[in-house]
1. Out of 1, 2, which one gives 14.3, 37 for Rg and Dmax of the Cα atoms in Å, for residues 173-236 alone as computed from the coordinates?
2. For the read-out helix-only ellipticity at 222 nm (-39500 (n - 2.57) for each DSSP H run of 4 or more, over all residues; to 500), a value of -7000 was computed from one structure; give its label from 1, 2.
Structure 1
Amino acid sequence: MISDDRLTAAEWRRYARQTCLPEIGEQGQEAWKRARVLIVGVGGLGSVSARYLCAAGVGHLRLVDPDVVSESNLQRQVLYEQAEIGRSKAECAAARLRALNPYADIEAHAVAFNRGNALALAEGCDLLVDGTDGQAVRYLLDSVSVGLGIPYVYAAIADFEGQVAVWNTSPDAPVYRDLFPEDETPEQPAPPGVIGPLPGVAAAWQTWEALACLCGARRRAAGDLLCFDLLGGAQYRVQVPADPKRRAEAEADFACLKAGH
């Protein structure tokens with residue numbers, strides 16, 4: 001367990017290749033050490049994001065995933081091994097991350113993120129990382145993000161294509177519902193296929209967005225949606241505008257959550 005926000009001599013050695021960057025420095029590294037990050041889903045996206053966040057020195061990671069490792073996961077969920085098939089993803093991920101970085105405090109919750117536990121799981125966190133593949137959970141993350149006033153780092157993948165964005169970086173910033181209005185967007189089935197490197201690419205971007213938010217190094221406007229296609233090699237950005245109506249919907253849903261509805 002971490003007891004001091006200051007970097008030890010061993011941590012200075014460990015993180016020297018990033019603390020020497022002026023955009024990070026001692027203050028940025030200490031901000032990461034203090035940070036508490038909730039990662040919902042440790043599959044293709046979350047297993048990569050969790051590994052990089054842990055390696056970078058984020059001090060507290062809370063992993064939430066109800067699933068077990070399956071053989072079909074292993075072509076893209078690089079945190080897991082053949083011998084772990086059938087075991088809890090959250091528990092396997094936590095064990096591997098603790099072995100990777102003894103200075104990080106890792107919690108494993110082998111449960112689904114839902115309306116009954118969302119507030120308890122997000123309690124005390126500074127940032128939410130989305131490793132899910134369902135819109136219902138993303139709307140819930142959006143509501144929690146707005147209600148708690150913390151950023152929500154989003155990523156989505158399918159086939160050869162990916163998206164990454166950060167929502168709710170300020171009280172007037174765009175939210176997830178600005179991209180996909182809940183009353184206008186039907187629930188989409190999980191994509192049937194995905195090329196192995198795709199979640200790695202998306203999660204690398206997602207991890208940087210999370211780290212940049214935590215240390216104040218983020219330079220792009222809120223609602224800046226990165227879209228890319230590995231097959232065609234295309235990459236472009238879309239500016240998602242903020243609609244106060246959509247933020248109000250998230251606030252209303254958060255009030256229902258607090259009331260136990």
Structure 2
Amino acid sequence: MKILQITDTHLTGDGRPLFGSSPAQRLAAAAEVIRRDHGDAAFCLFTGDLADDGSAQAYRQLADIAATLPMPCHFLVGNHDARPALLDALWPAGEAAGGFAQRAIDTEHGRFLLLDTQRDRAAGGAYCGRRLDWLAGQLQRAGPRTRFWLVMHHPPLPLGIPSMDQYALDAAAADSLWQVLEPHRERIRHLLFGHVHRAIGGSWRGIPFSCAKSTNHQVALDLRSRGVDVPGGHDAPGFAVILIDRDSVVVHHHEFLATGPAFWI
């Protein structure tokens with residue numbers, strides 16, 4: 001099974017550029033590459049910060065671009081998003097769990113659990129008791145052979161980039177999340193998140209994770225800066241192509257606007 005991850009599109013809705021580039025044009029370029037090369041994907045996950053300012057216009061713009069893709073698309077909420085506007089424009093009616101942008105997607109390779117880590121539009125993430133209860137129910141009610149995939153916007157761990165680590169999932173929330181996950185640890189295959197605008201892989205408490213690049217602008221690999229401002233740049237934008245079978249998970253990072261000559265090696 002092939003799935004795609006697009007994250008941190010930061011659409012402006014009114015077409016204004018963001019950090020010198022057009023988020024809509026870049027997302028449209030990614031969609032063109034997906035239609036050409038990855039039309040066989042089972043679905044595409046958009047892992048938050050979809051609109052830069054949470055405007056309804058930006059979500060309509062996203063809906064129009066996503067409609068050009070040949071596979072279903074599923075949308076998560078990030079700190080830049082306005083949850084009510086996102087749900088109204090992009091979610092099936094009545095599928096939000098208790099007003100939060102959470103849902104489960106069952107596939108041949110397990111259940112994908114889409115988590116809502118927004119904390120009232122603050123930059124950092126949170127995960128309250130109501131959301132934890134929903135997650136616990138999804139894990140407990142599934143059959144003993146069900147495998148799980150966790151999808152969220154904020155990382156639940158520090159990644160060594162101090163300027164972004166201060167805006168990760170709150171440490172107390174991450175501990176509460178782990179308490180719910182720990183009894184099911186052996187059935188969790190992978191964790192996907194966005195927010196950090198970099199291609200990153202590793203593991204958290206034994207759970208493999210990956211993070212994809214933004215389709216618009218990137219966070220610099222700066223392991224020293226500790227101010228409130230986040231260093232960024234225009235490294236090549238990207239999205240993730242994830243290949244799954246019974247035995248393995250392979251994450252490819254596709255830099256869809258990378259330039260340079262092509263040649264056979």
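1. Going through each structure in turn, the value belongs to 1.
2. The value was obtained from structure 2.
FYI, it's all coordinate maths here, none of it is from the lab. On a predicted model such as this, the values are computed, not experimentally measured, just so you know.
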